[in-house]
Structure P
Amino acid sequence: MYRRNLIFIVAHGLRSDALADEGRWPLSTPNLKALTTRGLRLVLQSCCTTDPGGAVSLWTGLHARQHGVLREGQPMPTLDDALPAWLKAGGYHTAGVGALAGVGHLFDEVVPVGSVADMEPAGCRYLETAAQRGHVPMLVGQRRQRLRKGPFQPDRLMIEPAHDVDGFITEQAWGLLKRMPSDRPWALFVSYTGPGNELPPPTMYDELVEPGQLHGMFSPVAMAGLDAVGEPAYPRYLLQNLDSAAIARLRADYLGRVALVDHGVGRMLEGLRDRADAHRSWTMVVSDRGVLLGENGLVGHRSALSPALDVPLVLSPPPGGKVDRQDVVEGLFGTADVAPTAAALAGVDAPPGLAGRSLLPLLAGQDLLVAGGSLCEFADRVVLETASHKVVFSVPSGEPRALFDLLHDPDERRNLIGSTAASNVLDALRAQLGEVLLPLRADRRV
């Protein structure tokens, strides 16, 4: 019996509602929609909304409390006990292309791409190729501008999509896919730097969505409650000066990069159709965390608000196949579930002691119960989300900093801390938090 092949696509900073199947934005993502139409579509909560902590959870199946990479900008640890290693130990040929810091050494074949903040071509295949084209000076200038100004005043480069970092990743992945072996199972990992890399999209993708359509759902930032829901990525004066026009332009850039990833998914599907083993090749699309695009007046990703937490998981059968269950599943699952799910799909063993578990029973229409709720942890905050509430606790003090009633306030605009309603539910939420934390053994730390 043939074992399943796997195309594992990671889109960094991809919000769940950026996929067209949620109808949130005026953007078509036809290739992602093709996968969701025949596959299982889930909404997960990110286990950690900092970089690189979210990626560590995705690769290892560990929660942030277990792996300890909680703060923005911590060095990416070298991960030896991670999904690519499990597949390789199970007899898979493994190949990877893109942003693979921490796991690049685990693959049989690898095309590494550095961080968008990395100015040096050495070790980054994209910048090495850009150097041959004479593009490095303008790319370095663009990235320095990004570090200074964030996504608000970007340098817009007139480059072809294939010369953009994520366009390059797509073309390299397409070449790897054609070379995957036919006599053994294989897993191809494609890890994009966007859409959450805060770079403007390349030519053609920069005008896909008219900014005039994107002014809605923006309100000025509430400075008094800012620290309760996250770590501001930009100075307060900059957030205070944001208006709907600036946010609309930022959203248009983000959606252009979503479309660039969607194009990459289409290229993978195109390459898969040409393979004789397409009938046993599955595709997964995941993200490590989301991003705020003006919700509550905020921009960035280090937040407890839903646009930063909610990410997609698409699990799609081979071309021509279809999963019986067609509803979008929102069950308080987390990104730590992704690696165990991929391992189960491939029929290989995941190590014990993981926070995550396989979600494959959902393919058969089964329901998986989540005890207590889902957990996100970053910096000095721990976030518990249940079916009805979201609460943010300060880890050092143990005090609640934010509480939202998700049934009556799904956009999380009213922080209930200090109200009578809060006092009535916080004790129960503390007990639920204990249920979630108890199984997270720290001896799995990377």
Structure Q
Amino acid sequence: MSVTVSAFRGLLLLVGLAPALLLATTRHDVEDPAVAAIVNGEVISRQVIDLMHSVAVKRRPETTLPEVMASMIEDRLLATQACATYPMDELIEKTRVGYAPSVQIEESLVANLQAAYGNRIMAAVRAEKGNSLNGIVTRRGVLTTADWNAVLGEKPRLLLEYALDESGRKAAGAMTLLAYRLSGQAGSISLLDVYDAQHVQGRHRLHARDSAFAVQQAELLLERRYVLDWARNRSGLSAYDYKVFVRAVEDRLVRDGWSSLIGVSADMHDDNRHLKALAAAVTPEEVAAFYEKNREQFKRIEKVKASHIRVSDFETANRVYARLQKSEDFAAVAREMSIAGDREKGGDLGWINHGEKNASWIESIAFVQEPGTTSKPFRSPGPPGSAAVWEILKVDERVEGYQPVDSESVRYGAAQGIAKQKALAEYASTRDRVLAEADIRLNRKVLDAVTEVKQ
């Protein structure tokens, strides 16, 4: 059994994050050895913390149990805050190309369980009839052309978005791909179950009527359901602990979604609504202050001094370049071989200023070449109305300066940087506030222990 790469997005591995919880005011008055913490009256058992720690060390062996406990508690508090501000379908976003929130949560649950209990789950599978999950399957469905027609229609349709209409969903829901028995209970996986578990590439294959793919995905769904059933009924987790575990996985996804929504985990150039609103509200005074503190971000090349050699074909260009590599004088070779109008000046282009109007293509290239270097031959469009030529460019000097503080490029760059800083400050202040307001009680003996979930 395996888990797709996308399933690991929700793993409860808060590696690299400073455990702010450990710096918050907490009480260490929990004495029950089975209880790790009590947060706002909610019990987190030692067994659940051990489970989370076992998952974490699979990806980062040095992860400590206190770090895991801090992460889990912060996730709970911040997820609660986020859900009070945003709807769930924004926090765990379903886009046109992505997985539905419920699918993301289920995949994350299974990934965590397999990371913690992988050996025991595989042993349970091997104990089934036939040493595989085939032993729990009671019936397999076969998709016919008529079935696909009922779901998708008889004639192919041009779709801007892959989705089933109401009649298609009803037909897909009635088509059983796998029937099975788990823990004495009958269950089934329909074509609709498979469809709703897909991202855009998977839906594309289903709209292409790929029956083999549909069956394969049904078997993957059966694997996931088996793992979840095993966790509920055979892992040793109590019903309450399983509920806490499920919510912890959801909390991690919600916290990640919230940090993305407010721009903390988004690139400052992403189309993030919150960052855009923060950037739009930045004042000229804030831009000026940011500019003074971050001048190096706004450095630019003011002008370059360059020379070139222009020839008509690639073979000649290579011969010229070979001579230059042997340290022949650039100006002398230009006077001998160049076909440009400035050949008598040794190909001297003089100083090329930043932002010069009507700058030639080669002059623009000069701004990205390091000073003191000679380029390899490159093909150039040549003068207007003429055939393409080959050029060799030598940059002799470069003068650097700074973009003007009142330029549009500075305003844009500073606004993006300030917006990111404000988003990070919002995240930090919210985290500090919910930690300060929370009633957190810890078991010191659990914090001092390091355990693993039995494999």
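Every number in this text was worked out from the coordinates using simple rules, so none of it is lab data. On a predicted model such as this, the values are computed, not experimentally measured, just so you know. Cβ atoms are built from the backbone, for glycine too; each structure is taken alone.
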When FRET efficiency 1/(1 + (r/R0)^6) of positions 219 and 283 (r between Cβ atoms, R0 = 35 Å, to 0.05) is calculated, the result is 0.05; to which of the structures P, Q does this value belong?
Q
Computing distance in nm of label points 7 Å out along Cα→Cβ at positions 35 and 67 gives 2.8 for which of P, Q?
Q
Thinking only about Rg/Rh (Cα atoms, Kirkwood Rh), for residues 211-330 alone, which of P, Q has the largest value?
Q
Value 6.6 of distance in nm of label points 7 Å out along Cα→Cβ at positions 123 and 379 was derived from the coordinates of, among P, Q, structure Q
Value 71, 51, 27, calculated as Cα extents along the principal axes in Å, for residues 131-298 alone, assigned to which of P, Q:
Q
As an exercise: P(r) over Cα pairs in 10 Å bins from 0, in percent, calculated from one structure in P, Q, equals 4, 22, 33, 27, 12, 2, 0. Which structure is it?
P
If distance in nm of label points 7 Å out along Cα→Cβ at positions 59 and 387 is computed to be 3.7, which of P, Q is the source?
P
From P, Q, which structure was helix-only ellipticity at 222 nm (-39500 (n - 2.57) for each DSSP H run of 4 or more, over all residues; to 500) = -9000 calculated on?
P
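When mean count of other Cβ atoms within 10 Å over residues 107-114 is calculated, the result is 20.0; to which of the structures P, Q does this value belong? Show your work: numbers first, answer last.
Values: P: 20.0; Q: 24.2.
It must be structure P, since only it matches.
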